[in-house]
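Enquirer: These are the structures in question, set out in turn.
What follows draws every value from the coordinates through simple rules; no lab data is involved. Not measured: the values here are computed from a predicted model. Cβ atoms are built from the backbone, for glycine too; each structure is taken alone.
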Structure I
Amino acid sequence: MKIAIFNNHDSSSQTITQALTAALAAAGLMLDNDHPDVVVSVGGDGTFLGAFQKYVDQIDTVRFVGLHTGHLGFYTDWLRTELPQMVASLRHDDSEKVSYPLLDMTVVYDSGEQYHYLALNEAAIKQPLGTLVADIYLGGRVFERFRGDGIAVATPSGSTAYNKANGGAVLHPSIPAIQMSEIASINNRVFRTLGSPLIVPDGQEIVMKPQSDNFLVMYDQSDIKGQNITELRFRVADQKIHFAAYRHVDFWQRVKRAFISDLS
């Protein structure tokens with residue numbers, strides 16, 4: 001089995017990466033950062049998102065493992081003190097996996113060009129200055145005209161991030177859906193939106209047609225300047241992210257650990 005290591009530039013993560021590299025070699029496991037079977041992310045959730053984006057073109061064949069160098073993160077199952085146990089699990093890997101839905105975002109430009117992106121957490125369209133104005137289409141028909149700071153569209157696993165801060169629901173990753181939430185919408189007698197987060201199932205699209213300029217499109221840790229963009233389409237992706245299943249923490253336990261308490 002071929003292993004890739006993706007780490008951040010923190011000194012702690014680099015130290016752990018050196019120890020992990022030596023432990024993998026001692027266990028007879030091959031390092032291959034180009035075409036791995038398993039990617040080990042060493043760092044926090046931000047590092048994990050970076051690992052996902054680096055290997056997104058191999059998303060159908062690669063599985064991910066998260067090793068946290070501090071406290072436990074949302075996507076990281078192993079602590080730095082558990083490195084020997086993690087290497088032993090990799091050595092006895094049986095190819096089992098747990099899969100989560102991803103967000104597919106299509107960006108359409110006025111030239112007719114289209115680009116596809118995958119996000120593990122979410123995409124957010126924000127207007128840094130002024131007000132974002134955008135028509136939202138559901139079921140192929142215009143649903144509302146949004147005015148406000150922005151809109152976030154999240155995966156189930158990403159529903160605990162920006163979406164939750166916007167008042168959205170926390171969705172279990174076994175539900176193939178995406179969720180749209182509003183960021184500081186303007187609602188009065190003149191301007192009106194639904195004002196509630198929307199959950200859209202697999203097979204349907206959320207289409208956003210911006211009516212303002214100079215907005216920013218962010219997905220996970222990347223961003224696109226919103227110039228000459230005529231349309232953004234969001235749907236549940238055909239692909240999924242795969243986690244190695246031998247030490248995968250239950251989703252609700254992740255939520256409890258992140259927001260309530262790490263006590264049993």
Structure II
Amino acid sequence: MNDLIGRTALVTGASRGIGRAIATRLAARGAMVIVHFGTDEDGATATVGDIERGGGTALALRAELGVEGDVEKLFAGVETGLAGRPLDIVVNNAAAQPAGPLGTTTRAEFDHLFAVNVRAPYFIIQRALPLLRDGGRIITISSVATRMANPAQTSFAMTKGAIETMSRTLANEVGVRGITVNAVAPGATRTPDNAAVFEAPGLAGFIAASTALDRLGGADDVADVVAFLASDAARWITGQVIDASGGLFLGPRT
């Protein structure tokens with residue numbers, strides 16, 4: 001399927017995991033992809049290599065998020081990479097990981113989470129809107145942590161809740177331009193980078209047994225949902241949080 005030919009996309013945090021899967025999927029469908037990374041230059045280079053071997057076009061762009069001047073640095077590179085073309089798709093995937101339960105999270109960890117997971121996507125979108133073509137797509141990665149009570153992820157879940165609220169509100173603001181704004185909420189997703197986590201005795205089986213579709217998710221499962229939302233087929237979907245967890249913790253299965 002080449003339904004994104006001629007379109008341009010920015011994917012943040014695309015050096016590995018879900019971000020890499022999203023970037024390669026959008027490129028496989030024809031988009032030119034700007035592969036953002038914060039520190040993992042080798043990973044971003046590998047993502048670009050995967051895209052180019054598949055016949056696509058991509059460039060890697062470094063900008064650490066959550067620090068002063070992050071968005072300005074990012075978009076200086078984005079505008080150079082676009083070379084006068086409009087932007088069609090923005091995927092806010094980059095995120096800081098959970099800092100821990102309430103009793104152990106420090107003020108610095110809390111502030112870092114919100115700087116990366118909330119402030120950066122907000123101002124990335126603000127900066128992207130003048131470049132975004134009418135009919136464009138804004139997609140931000142959330143988490144099923146917003147609908148589940150996990151004491152180890154309180155502050156993380158708070159950041160993702162803010163993202164979901166932002167997406168609904170922004171959809172109502174920019175819809176007059178035909179721009180859709182949605183969030184995608186993955187659940188437990190195994191990638192090459194976190195595979196060791198799921199090797200803990202019994203963990204993968206417990207998660208699968210707690211998931212309606214009876215397995216762990218993979219990065220491609222999430223990337224396919226993002227690619228759909230980026231396509232013309234999703235033109236009438238906006239302001240939504242799409243659960244891409246395979247039905248994690250929907251309730252008892254028996």
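Enquirer: Looking at structures I, II, which one was mean count of other Cβ atoms within 10 Å over residues 18-25 calculated from, given that it came out as 28.5? List each step's numbers first, then the result.
Expert: Values: I: 15.1; II: 28.5.
Going label by label, the one that fits is II.
Enquirer: Please state which of the structures I, II yields 1.0 when distance in nm of label points 7 Å out along Cα→Cβ at positions 82 and 130 is computed from it.
Expert: Details: I: 5.0; II: 1.0.
Of the options listed, only II reproduces it.
Enquirer: Once mean count of other Cβ atoms within 10 Å over residues 154-161 is calculated for every structure in I, II, which label goes with the largest value? Walk me through the numbers before you get to the answer.
Expert: Numbers: I: 25.1; II: 20.8.
Largest value of mean count of other Cβ atoms within 10 Å over residues 154-161: I.
Enquirer: For which of the structures I, II does the calculation of P(r) over Cα pairs in 5 Å bins from 0, in percent return 1, 7, 13, 18, 20, 18, 12, 7, 3, 1, 0, 0?
Expert: On the way: I: 1, 6, 13, 16, 17, 14, 11, 9, 6, 4, 2, 1, 0, 0; II: 1, 7, 13, 18, 20, 18, 12, 7, 3, 1, 0, 0.
Clearly, the read-out refers to II.
Enquirer: Now, a different point. Of structures I, II, which gives -5500 when helix-only ellipticity at 222 nm (-39500 (n - 2.57) for each DSSP H run of 4 or more, over all residues; to 500) is computed from the coordinates?
Expert: Values: I: -5500; II: -11500.
Only one of I, II returns -5500 for helix-only ellipticity at 222 nm (-39500 (n - 2.57) for each DSSP H run of 4 or more, over all residues; to 500), namely I.
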